[in-house]
Structure formats: C-alpha cells, structure tokens
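Some structures are shown below for you to check.
Here, each number is a calculation from the coordinates, and none is a lab measurement. Just so it is clear, the model here is predicted, and its values are computed rather than measured. Cβ atoms are built from the backbone, for glycine too; each structure is taken alone.
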Structure 1
Amino acid sequence: MNKLLLALLLCVPFCSAQAAGPAEAKASSGGKLELYFEAMDNQGWQWMFLADVVRKRLDGAELKVYPLVVKAADGTFSAKRGEIEIAEATRIAVFNKFYPGKTLLFLQARSLSTAPEGWKDAALFCGVNPDEFERHVSSDGAAALADAYAKTSRAGITETTLLLDGRRYEGSPRLMPLYNAVNAALPAARRVPLPAGYKPAPKAPPPGFWVVLGQGMKKNDGLVNVFDKYFEDIKAVTLDYGDAERSKRFPWLEFVPAYVLDSTAESRVRLDNEIKAGLFKQKDGYLVYEDRQRSGLYAGRPAKPNTLELFVMSQCPYGVLAENAVLDAMQNKLFPEGLNLEIHFIGDAKPNAAGGYDFSSLHGQAEWEENARQIYVARKFPDKFKAYLLERNKDINSPDWQKAAKAAGVDAEKITAGFEEAKKLLAEDFKITDALGISTSPSFIVNGKEFMVGMGELAKVPGFEKLPEPGQPSAGCAGK
C-alpha cells in the first residue's frame, strides 16, 4: 500500500526553469516572496523554481531565498541530510551575504550542475570567482549561516515555508495558483491582466478534505500536495482525533493520521486506480487514506500494556536486523521490564477451491514457508522460539532450517509433520496484519496503539531509547 503512494509522492516534479540574468531590484508595496528551505529538499527546490519563474513574469515581484538549518545546544549547526546539506546551506548563505543580487542565478545554475563540485561551475556562470567564493565560505561561512539561522528563528520558521508579503502562502505548489496570488498582491498598476478575450471556465469545487491527527502529530504537506494533484486548490481541514467534530463526523475512524475525502462521483473516478489498488477505505460516504509511512496511532484499538508487536517478512534483511536487535535489547534488559514480544508476519493467504490457502510473500515461496515454520515453533515450542529465530537469522536464506531447529533443541520432524497446521496459523496471522494495514517490514506497535515503521522510529518511544543502532541506514521491505 505505502509503495504505491510513495510512487505518487516521487512524481512531484523536480525540474529547473531556464536560467536568466540577475534580477534588477524593484520597489514594490506587494508581491514580495521569501522562501525558507532545506538545501537538499526536493519540495523546497520545487517551490524555488515556481517562485522564481513567477518573479520573472511579474514586474515588481521579488524573491529572497534563505537556507534552513538546525542549531544544537552547543552552537553547532546540523541538517537532516548531514554535512553535505550543511555545506550547500553555507554556500547559499554566503551568496546572500556577499553576492545578494546573484543568489537566484546561482541556485538555478547549481540545479543544472549537480555534481559535488558543481558549485564551482555555478559560481563561474554567475560571474563569481570560485576561488574567492571558496575563501568566503571558509572564512565567513559560519557567520553567514548564523545570520541565516537568526533570520529563520526570528520568523519562527522550522520547515519549508514560502511567505508572500510576510504571510505564509497556503496555496498549492502549482504555477498558476502562485502566479495569481502574487499578481493579486501587486499594486493595481503593476498587475498583469488576462489575455484579451480569454474567459476562464468555471471550476468544479474540490471535494471536502479532512486531515485527522493525534496529539503531537503534524500534517504531511507532501501528501497533501499529492491530493492537490488530483483536485486543484483542495483545502484540508485539520482535526484532532479527540475533537468533538471528529467524533461526530468520523466516529468509526480507528487510525491516525488519516486523510479523508468526500466520496463524490468525481473523486471516485479520479482515484479509481488507487481505490482498486486498496489505497483507500470506503466508509459512510468517505474515502479514507491511513498514512502509515512513518508513525501513527491505532486510536480505536484496545490497549495491550507492556507489549511490543513486531511485523516482519522473515527473509527481509531489515526485518532480520530488527528481530536481532530487539531480542538482544531484551536479553540485556534495555527495554521495559516484563515486556511481552509478539512477532507477526506480512504476506497474503487466499482461500482456494481445495479448502486450503494459496500463499504469497514478497521474497517468494521460501519466505512464507519460513514464516509458517517460525509461527509454528512460537506456538508449539514457545520457550525455544527465540533460540530458533536467532540461529535461523544467521543465514536466513539457507534452505537448511533444520540446522537452526537442532541448535534450538526443536525436533525438525515435528515441524515438518505439523506444517499443514503451521499454514493455517500463518493464514490467521496474515489476517491480523492485513486488518491493521501493515505492509512494511519491520513495523512496530507499542502497547497496542502506537505504530511506527523502522527501528529509528521505535527508538524515539520512551522506554525503547536504548535500542541498538542497526549498523546501516534505516530502511524496510515494502509491499506484500
């Protein structure tokens, strides 16, 4: 499910407008754009290209761009994408400080010179000596970055934000909505009229759209932009799960964050492929997308105190890492005392005409067969399951599962004899996972309600902060 939505998110265009010469300063009582963005964030660059092409089209419009960074308690700066993003942010800050009239040209040129050293070509294109620029970055970069941070802090901005005349622009990342907003903000004498004889056709209003969040959650702007691609100028009404309006309008809602649309004839036609793919639930006249990309809350599910549920595919390398790390943390008493661990599996089991099931799993037949063996050992030999799992995970792709059974003290012949029962247990377990909408390995549920994807997210939960680092970038196996 998440894999298909991710594909939609990755369709956000990342294209550069044609480079132009340095803009002349223009006095204006309106139409001033200010963009605050992370130096390597695709969404931020999309806003930059849109805002810059609008600026070029509208006489009197202005655009300033500022890099976003995070300041630690010790005074050092950091960025989401590490040192490489800090370096790019510093270059932008230095251009703002020493070559302010050329910053936009530098950004356009840099977007077309994406190699690590491409900033040199971008500087040359702007008529700036790259050696001189590099000296400024070395000697003045920290101060320039501090100035940029001070500006974003004064504005109270912590995420990609476009301001129009000092107010956050709430429109969609589309060319004409931004153009129309900036044009309307200009003094009347500088506004560009519609082409002679053109009368825009009336637009059908977008469907009602609600974003329901739990406490402390933030709306996913990238996801909202995906909906805007289907329904231009759609506006999201944000509700808290505990709000009375949410309880009245969506009393059946069980998971947040949830993105809810009116199920109109038009919305069903436009989202037909996504509905058929199972991306949306249909309930009481609404289409519901439950966002399980990172973390969430099964608000309507009963609590399971001091329980950690781990959802994996047995041959997913990230799932194996998670299993090993969790078992190691429990062995070393790094998790809450008395924690109950439940391991569930991700895959499909469809009833067939013979009265059995047709199984499928992302990594093939060997994976679902191993899932079945593991769930059988967990149910029939619970005191030996952890030993079997740790041994099996040493070489999970090996067909010699009997070696792990022997090492754990489990009779392999009993597992073979009970395989039909194991398949039934697995089919029931798949139903549990499917009902929860979980399709990424590893995923976790803490205490029956708190949901998260990946070990990095679990380590943010109180009581699980000591989860060992996985030793490689956080990732997962998505899909069934």
Structure 2
Amino acid sequence: MKKYKIFISGVQKELKAERRAVKDFISKDILLSEYFEVFLFEDSPAKGKSAEKAYIDEVRESDIYIGVLGQQYGGSGKSAVSPTELEFREARGKHKEILIYIKGQNSIDKDRDSGVQKLIKEIRDPKAGYSYRRFDDMQELTDLVYESLISFLKEQGEIGKAGFDQRICEGASYSDIDKSKVKWFLKIARKKRNFPLGEDSPVKEVFTKLKLLKNEKLTNAAILLFGKNPSKFFDQTKIKCVQLPSTEVVKPFTSYHIYEEENLFEQIDKAVAFVLDSIKFPVIQQEKTVQVARPREIPTFAIEEAITNAVAHRNFNTTSSVQVMVFLDRVEIWNAGTLPDTLKIEDLKKLHASHPPNPTLASVLYLADYIQQVGSGTTEMVRQCKKYGLPEPEFVSVRNREFRTILPRDIYTDDVMVKLGLNERQVEAVRFVKIEGRITNKEYQSKFNLKKRQSTDDLKELESKGIFTRIGTTGKGTYYILKGAPKGRKGH
C-alpha cells in the first residue's frame, strides 16, 4: 500500500514544538499512520548537499505540504527569502496538496514580520484556493490537521463517508455515559499507552481527544464504548456465546449466553471469560471410556485478539451479532463484514497494513490495550498457537459478507494421553505426529526399536481409542495421522 508523504514546513526555531507535535500526532494515530509518513527536517539531516536544496528535494518528493506560520518570517538578511516561503512556492509550483495553519487570530496579523504578513495575504486570497485554518494551541492544531487529512483521504477515495462509529448517536446525552468506565479507561490508557489525560479529566475533554464527538454531539462509538446500556440505542450490538457438546452444531447446547446491555469493553471481557471457562475443563469423549478432563489448550491471547477483532471490524450496519462458538475440537468467532480489497486472507499471517471499518473504535480499543499495533495481532496469534503446538488459526471469508476466525483445540495433551492409558511409546508417537503430520509402521518400529507385531499392536490401540486415523489398508503407502487432521505430512 502506498503511503502519502507529508512535508512539514515552518520556522524551525520559533515553531519547533508545533512541528514536532504534528509529526508525532500523525505517527501515533492508529488510522493516519497507516496512510501517511511524515518528513521533518530535524529528524533527517541531509548530508552532502546544501540545506536549501535538501528542503526543496523533499518537497518535490512529497504529496502534501503542511505549512505552519507564526510571528517570524525566518529569512536572514533584508532581501533573503525564507526557507518556508521557498518550500511553499515549490509545493505550489509542483501542484502539491497545500494545507496552511496560522498560529493566532487575525487580530495579531499586523504584529507579524512583513514577510509573514505578505504570505498570509496571498494565502487568504479566495482566488488562490488554498486551505488554511487558524489555531491557538497544540490541541487545536492537531485536531485541525486530523480533519484536513481525513478529508484528503476521502477525496482520494481511500476511505468513504463517516462510518457507523463516527456518526452522531441520535437522542444520546451525557447522562447515558458511564463516567466510572471513562475513569477506568483513562487509568489503563495512561499506564499502557501513555495517554496524556489524567483520570479526573472532564468527560467532554476526553471524548474530544478521542474523536468521540461530532458537532459537539456524542457519536455511536462514544455510546458503544462508554454507554451505560448501548442496547438502548442499538439492537444489533451484542455477542452471542454458545458452548456445544460436539464438533457440530447440535442441541441442546451445553451453555448459552447473550451479552448485549454491556458496553463493548465488558462484552469482550465476558465473551473471553465464557470461552476460557468453557475450555478450562473440557472433555474428550471416547467410546467405552469415561470422560477425561484436560487443561485449557488455546493461548488466552489468541482468544482475546480474535473476539476483539470481531467486535472492532464488524459491520454494525447489519442486524447480525458477533457469535462465539466453542466446539469440542475448536473455537469459532463469527462477525458480519469482510476484508478490504487491499487485503487478502493470506496477508493476515504476516505483518500487514490494516484499514479498520470502525477506525474510532479501533483507536480507543488500542489505547485501552485491547488490540495490538495495526497488523501485528493476527501474526501474534499465529506465533502463540505454534508455540503451544497447535495448528495455525484459520481465517475464512464467507461470501464476502461474513468473517470467521477458527482456533483449533489440542485434544491430545500429555495429561489426557496418560489418563487414556497410553504407554510412553504411544505418547511420544502422538507428539511426533503433531510435529511431522504422520507416522508409518516402519517409522514407529525404527523410532522405538520394536518388532513389527508389537508396533502394529501399539498403532491399532491408538486407532481404536480414536487418536489416530489409518490412511490406506496395507503396504508401504499406509500411514497414521491424528484423527481429524488433513491427509499428508506437515508442510506437504
């Protein structure tokens, strides 16, 4: 994915803090950082060329010119043209997107250096068609930059109209907000992500910082995340959790809960707890044997990430809910929605760019430490599942309308195999097949220095207990795999 390059211009000495604030804001914002990279000359000193030429070269390579104007012009000598003006004129000549931010209101324009006054007059000319805004403090500057860049992305077709999470929640007021949850969020975000606002910050200030207000009104995201009862406004905002007694959808369910009155943080927490409780002491059912308890198998991180992703990336414009289904051999998480055109299923297992359909929700969930940096969560799921000796998670897009994450459960832990009465050779053979994908009778004989008859007896017992499945009947082509595994050696 192409990233748009931004060149930040402005008198370095006077506007050092403003220049830095703009770059840091864009670089740390979960959405903007996916689309933009920022050039700040202080961070990339040019070598082997004059400063002036280095400035101009970077402007030529940029897509967007951001100019910050203050009191000082910045040129040295009476007739010298300042670097800011040179950069501005280069951007204009190369038809770059130009965004100008003027520090202070027009009442103080007469006190600025003459060169700055001249630039402001030129920029304010309606015929010139430049986009310019005024600001008084750093917060206002970054807010204006955010608005401008979002507008740019919409004009480029990178993002559409305001998504569900960014729309005004009609009828909602601050009385619908759980202030204790806001305080909880501030504590977590400050500790985990260095969020700048303290626990006692006013709700309106917090929501302004988090982009949870639109035209001074609460957005859908504000209610979803911090509402006392989001279901008052949204029928579709719920997570259905089901525990099943089989590998298929059959009734009666072992357990069934719907979480809908809670905010999204609490819905995610309760859904994760539901899964962990369901697999804490699951059972493996074998014919003519008692049910055998076994420990939790799936990494907690993988469960948390899968459920949070389903909530953050779901299509809230549909009436379907997020569904979490715990089968005997796997956990499946379903949500309405699909991947963007720029992303393929296979990309999820490697570092990738992300374009969340609900960017405001994703940003706040990130600040609360519910999701990872963009593009890293699914790869970490894969890594941890491998570390547990599990198959990789499976990601499935159904009819381009529904997305599923499937987390396999390892039903062959050491404790279970011992309780099933397997001998040490058989336990080691199961471990071998987990890694290699299959084992032949000859390999079993060689590995444990056995005669064929004893090897055959061991393998038949593993087959009769429903742990191995035999592929083939007789001869060299016969081998054994874990029951339910694909036919073939791992990696083939």
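Using mean count of other Cβ atoms within 10 Å over residues 101-108 as the calculated read-out, with 14.9 as its value, let me know the right label among 1, 2. Working shown, then result.
On the way: 1: 21.4; 2: 14.9.
Corresponding structure: 2.
For Kirkwood radius over Cα pairs in Å, the calculated result is 25.9, so let me know which of 1, 2 that is. Mind showing how you got there, number by number?
On the way: 1: 25.9; 2: 26.6.
Of the structures listed, the value fits 1.
Of structures 1, 2, which gives 10 when relative contact order in percent (Cα under 8 Å, 6 or more apart) is computed from the coordinates?
Numbers: 1: 14; 2: 10.
Only structure 2 yields this read-out.
13.1 is what came out when mean count of other Cβ atoms within 10 Å over residues 197-204 was calculated for one structure; which of 1, 2 is it?
Working: 1: 6.8; 2: 13.1.
Answer by label: 2.
Work out FRET efficiency 1/(1 + (r/R0)^6) of positions 93 and 109 (r between Cβ atoms, R0 = 25 Å, to 0.05) for each of structures 1, 2, then name the structure with the largest result. Could the numbers behind the result be given before it?
Working: 1: 0.90; 2: 0.45.
Top value of FRET efficiency 1/(1 + (r/R0)^6) of positions 93 and 109 (r between Cβ atoms, R0 = 25 Å, to 0.05) goes to structure 1.
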